[in-house]
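These are the structures in question, set out in turn.
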Structure I
Amino acid sequence: MQIINVKHPLLEQQRPASDTVLIMGFFDGVHLGHQKVIKTGVELAREHNLKAVLMTFDCSPRTVYQHEKNFKYLSTMDRKAQLVKKLGVDYLYFVHFSDDFAHLQPQDFVDQYMIGLKAKYVVAGFDYTYGKKDIANMERLPEYAHGAFETVTVPEQIINGQKIGSSAIKEFIAQGHIQTANMFLGYNYQNQGEIIHGLQRGRTLGYPTANLAVDGSQLVPGIGVYATRMKIAGKWYGGMTSVGYNVTFKENTGVTIETNIFDFDEKIYGQHVELEWVQYLRGEVKFNDAEGLVKQLELDKTNALKALQKVI
């Protein structure tokens, strides 16, 4: 898969060499609903011997149109590319969502970015828009296409009566309902970041931890203890991770992400890792002393190993 980064306007040399199936959407998290859209486009491309092109943006349109601050993402650009690649897309376009780009009129957007990317088919979800939703929706898209391409609308995808959507998944993650979030995502949720120095309290208790610093735009699961896996230098290790405030020792560290990695004793400060969230184990508890905490950690490890048996 080739990745093309675009700053408006689209340059001639950035256009595909041949006709395409163009898959449109922001695809934050690339959840099961998104996967249905992408797979539909990829299958159509294979059927008609066309290139499968996915166009998305480098940031959420809501940060430009609604001026949302501290917007939290389910996937970084790198993670999104990783997930999209697995689905068989040939070309991934990341368009910089600048003010100039954001203010394109619907017809200009269609002409420059749909016809401009040599689309013979445009595939998107039922709620995809390319401007104000009352005039720039999937129902109106054939009017703007003027016969240049066909439109394919993928209907709403549902699990247990609920729409599969990024907003719902974010709510699940924030509340610690990680297994439900994973079911809607179609994979185990991840954070990516760098291992940093912590207070090394866990080492004195017999449970050394790796402290993860993540980009502030990434959504982190709610306070609690989780069964997790960490990918270090290409290899996965089981572990248990605490998202919390270190309430037992009253350390004013803010929210930390600390992972006790099972059967692992290497220094990995400064390394970039992936942390996969498998199962919620319990909430944060304040213990009277270190002994009480150690007993709980022993139980947490037992429960985490049970949860990880299904994954590892």
Structure II
Amino acid sequence: MTDLPVQLENVTKRYGPFTAVDDLSFAVGQGEIYGFLGPNGAGKTTTLRMLLDIVQPTEGRISVLGSNSAISVRRRIGYLPEERGLYRKMKAADSIAYFARLRGLSGAAAKKRAYALLEQFGLGDFARSKCEALSKGMAQKVQLLATIAHEPELLILDEPFSGLDPINQQTLEDLIAEQRAGGRTIIFSTHVMQHAERLCDRFLIIAKGQKRFEGTLSEARAGFGRHIHVRSPAPAAAFEAFSEVLSVRLERGGGDENDYDIELGENADPQGFLHQAVAAGIVLTRFEQAGATLHDIFVALAGDEALAPLSGARAEAAE
């Protein structure tokens, strides 16, 4: 294996007859923000737990910070699990300091770091508040600060935005970007595409335990048709008849005009669509070219998985 912070080669995890992760390979470069994207039950959490040596792969090889076991380098890793948990009776600053001490900081250094982080992220007034008295958003912030207090080289965040309001989501995005600016490597799992689109250098899409895509957003877009957004009183059927139109999706309707997201073929010229509309006498009050969004790509690659209900062994082993 190469000297990358994280690398998986042909990793499979089975639970009896159910395959949670199927022949998965990917690598994360130094200082990258790497998005791990997939619908619920796709195998994201199982993979992260294998990275951390919480569960063992059935097959394949894993390297984390140059070691074949994350346990031996655990003090260089920060992990925020999907299942949040703080000691309810412990004070916020003490909670952060406690986790920092577990990862090698001295008592004095851990306490100093805890108070500094709480102040930096707007929780200085709550440093002596018990965790049970904090709001859900505050408690999640405290747990995240506990994850980064020992200044790890590698951050692994499992659904970090879950349950946060938009203001706290933005705070978390800023924190992740700040950690990357400090040279840290960050992996985070999510099924909310907007966060990944704004933050990730590269991302992986996983569905049914299998890799569907790995790369940059521009690389993903290259494999999809062009999108244009139009507003018109015309019905969708009028545009579906145009050459090079692959799909027409109604974004907003019900008034005198409708907003449509229209996907064109990969090599189609959007100006050709505009000429066809003019020739057909169709009024357009909006015409805007746009690349495929990460949401569009995600639905195309993992849509069946995202919509499928969990059942049987898959439900039992799902994240």
Structure III
Amino acid sequence: MYSIKGIVPIAAAPFTKSGLVDEDSFQNMVRHLVKTGIQGITLFGLATEFYKLTDDERSRMMQILLAETEKHPEIASMISITDHSLEIASERAKNAEDMGANSLMLLPPYFLQPSEEAIFEHIAAVATAVNIPIVVQYAPAQTGVRIAPDTFIRLREKYEQIQYVKVETQPPGRYISELISGSKGRLQALVGYAGIQMPDVLSREAAGIQPGCSFSEIYVELYQLYTSAQTEKFENLFSRLLPYISYWMQGVELIVKAEKTILQKRGIIESNYCRKPNYSLDQKEVEMIDQFLEEFKEFC
């Protein structure tokens, strides 16, 4: 199966100032991302504001993404399946595979806190519907649902497609160690949450990081420094980045707005508009972004 590692950012969803999906900006952003050294792009994660998109918009964005990643077979095209219904999630997963996605991310159902058995059944149904690797997203802070590592290990034992877990617990390190050791290395981990725990999770053999997409070049540099054992350079660069991502990760809507503002200021998308309800940056927060862009201008 397709191997996923390294930096796999979550694509943003650019909107026009009037709140329509900006397809030109989206295509420009994807074309930019594939040139940054990333190993994949994920569409419809939390940073894509999937919860604010219509079905038609999602379909069109997926078409644009897959048309671009098809030109770059070395880059994983990962479509996130977020539907709560087992039947619809399975159908969407199969459709994404048929359209050319070479991997999936699956957000298990959480509305009304389904039982662990129902969650297991949901993940299993999607796994049997496709033949491409699946990253199961585990985000208890956002969903309110906790899943024991053993559940994922049992899923991996039964379904070859379940290859990865995106771990967004805080801290994620111990959970990752339990996944990898409990599955004897057959189950791998990716980490989101802006990569705040990047040094620890990479030391625990996480396969990669799934941050936002507005400054992928910095994450790519960090990953390359780490994998080439340039420890001091890695630590220095990460220590410079950490204060910014720690602040922005105080809320999902905050980092979505910050990411889009960075993308806009870099000239990658036209507008930083977020559909409402959203987060409004104050002057100090805008100045922080300007300071960030100045400090990291060698990358951005």
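Using Kirkwood radius over Cα pairs in Å, for residues 127-214 alone for the comparison, can you identify which of I, II, III gives the largest number?
Top value of Kirkwood radius over Cα pairs in Å, for residues 127-214 alone, among I, II, III, belongs to structure I.
Which of I, II, III yields 21.3 for Kirkwood radius over Cα pairs in Å, as computed?
I
Kindly point out which one of I, II, III the value -14500 was derived from, the read-out being helix-only ellipticity at 222 nm (-39500 (n - 2.57) for each DSSP H run of 4 or more, over all residues; to 500).
III
Values in this text are rule-based calculations from the coordinates and carry no lab data. The structure displayed is predicted, hence computed values, not measured ones.
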